[in-house]
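Student: What follows is a set of structures for review.
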Structure 1
Amino acid sequence: MEYYNYIKALHLIFIVTWFAGLFYIPRLFVYQIEAFHKPSPEKEILGKQLKLMAKRLWNIITWPSAILATGFAIWLIILQPFWLEQSWMHVKLTFVVLLILYHLKTHHYYIQLQRDEVNKSSNFMRLWNEGATFILFAVVFLVILKSAINWVFGVIGIFVLGILLMLGFKLYKNIRHKNPNA
């Protein structure tokens, strides 16, 4: 069991890199969508570069990190199965399932944009970008507090964060509308 902390450290490292990919890929989607609506040759030049950046981020960092984080998590549970008896862990695993679904839906958007299929607006992708943030907040509070009851306060905090993010998004949109170079 002396290697438990090493496995835990690797799990956390790959969680961080997985979230880094999930935070950045929707931002690249925003740029791809905006580039798609630019005139030639800017559209083609930017589109090609942004597709390459998204491909490298998604396939070299995000997917491997998701797989490794999940693999190390399973290993940790095998080593310490009593965690599955904890009610907070059940809630955490629910959020992990939501994270995996978020990841898979983001993969769907990735595939579409790699094919130059623009079905969502850049504003939608800016909002989509916040999904991983909400899940991260919920999971961190659950893991630190280790309480299924206190997560309710965390969820309330997430909703407050969501409201603040939406207000910030609206403010940023107004600033961009007044100054397109912002």
Structure 2
Amino acid sequence: MYDIRVKLNEGNKRFIETSDSALRKKTAEHGQHPYAIVICCSDSRVIPEKIFSATVGDLFVIRVAGNVLDNHQLGSIEYAAGHLDCNQIIVLGHTGCGAVTAALSGSTDGFIKYITDDILEAVGNERDPYKACCLNVMHAVERLKNEFANHPEIGSVTISGAVYDIRSGAVTWL
């Protein structure tokens, strides 16, 4: 049986050989200074660093299925905005989202139900997957605006929503 760690170790070796060692050293010694916080889905087809052609230290990425928000994500965003001076927040949904599909189907249980319940709150009666995805993104954007409206300690932030098309690779800003 193939040990997946072999594949992961090979990938890590390629990363070490092909990535910018000076940049890794600089961020290790002087800290990170990301220019954007990206809240996106855990879907393996959604890779913000690749989608936005970013490198080490560029993006502060928070991944959770369905790009939903709870106190853990909000705390991470607060950290990046308040302590890393990152003033751009992007909620990035995507086409073909399994969490949105699961929410629209109405047949979830277990821990997934926490995610799908949040999505259903965001989409209301909408059942078109793309429109539901957009509503889910905009729900998160509005929640972030409300949550951080009275937090001057995080500074001035811009909050945007977008949808990544998993077929074309294009990002559409909402």
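Since every read-out is calculated from the coordinates, none of them should be taken as a lab result. None of the values given here were measured: they were computed from a predicted structure. Cβ atoms are built from the backbone, for glycine too; each structure is taken alone.
Student: Comparing 1, 2, where is FRET efficiency 1/(1 + (r/R0)^6) of positions 27 and 99 (r between Cβ atoms, R0 = 35 Å, to 0.05) highest?
Tutor: Going through 1, 2 one by one, FRET efficiency 1/(1 + (r/R0)^6) of positions 27 and 99 (r between Cβ atoms, R0 = 35 Å, to 0.05) peaks for structure 1.
Student: Identify the structure, out of 1, 2, from whose coordinates helix-only ellipticity at 222 nm (-39500 (n - 2.57) for each DSSP H run of 4 or more, over all residues; to 500) was calculated to give -27000.
Tutor: 1
Student: If you rank structures 1, 2 by mean count of other Cβ atoms within 10 Å over residues 91-98, which sits at the top with the largest value?
Tutor: Ranking 1, 2 on mean count of other Cβ atoms within 10 Å over residues 91-98, first place is 2.
Student: I have 16.5 for mean count of other Cβ atoms within 10 Å over residues 107-114, calculated from one of the structures 1, 2. Which structure is it? Please report the intermediate quantities before stating the final value.
Tutor: Numbers: 1: 16.5; 2: 10.9.
Structure 1 accounts for this read-out.
Student: If FRET efficiency 1/(1 + (r/R0)^6) of positions 59 and 163 (r between Cβ atoms, R0 = 25 Å, to 0.05) comes out at 0.10 when worked out from the coordinates, which of 1, 2 was used?
Tutor: Comparing all candidates, it corresponds to 1.
Student: Right, next: Quick check on the output: 40 is percent of Cα pairs over 23 Å apart, for residues 19-114 alone, derived from one of 1, 2. Which one produced it?
Tutor: Structure 1 accounts for this read-out.
Student: Just checking, which of 1, 2 has the largest value of distance in nm of label points 7 Å out along Cα→Cβ at positions 11 and 35?
Tutor: Evaluating distance in nm of label points 7 Å out along Cα→Cβ at positions 11 and 35 on every structure, the highest lands on 1.
Student: For relative contact order in percent (Cα under 8 Å, 6 or more apart), which of 1, 2 scores largest?
Tutor: The maximum falls on structure 1.
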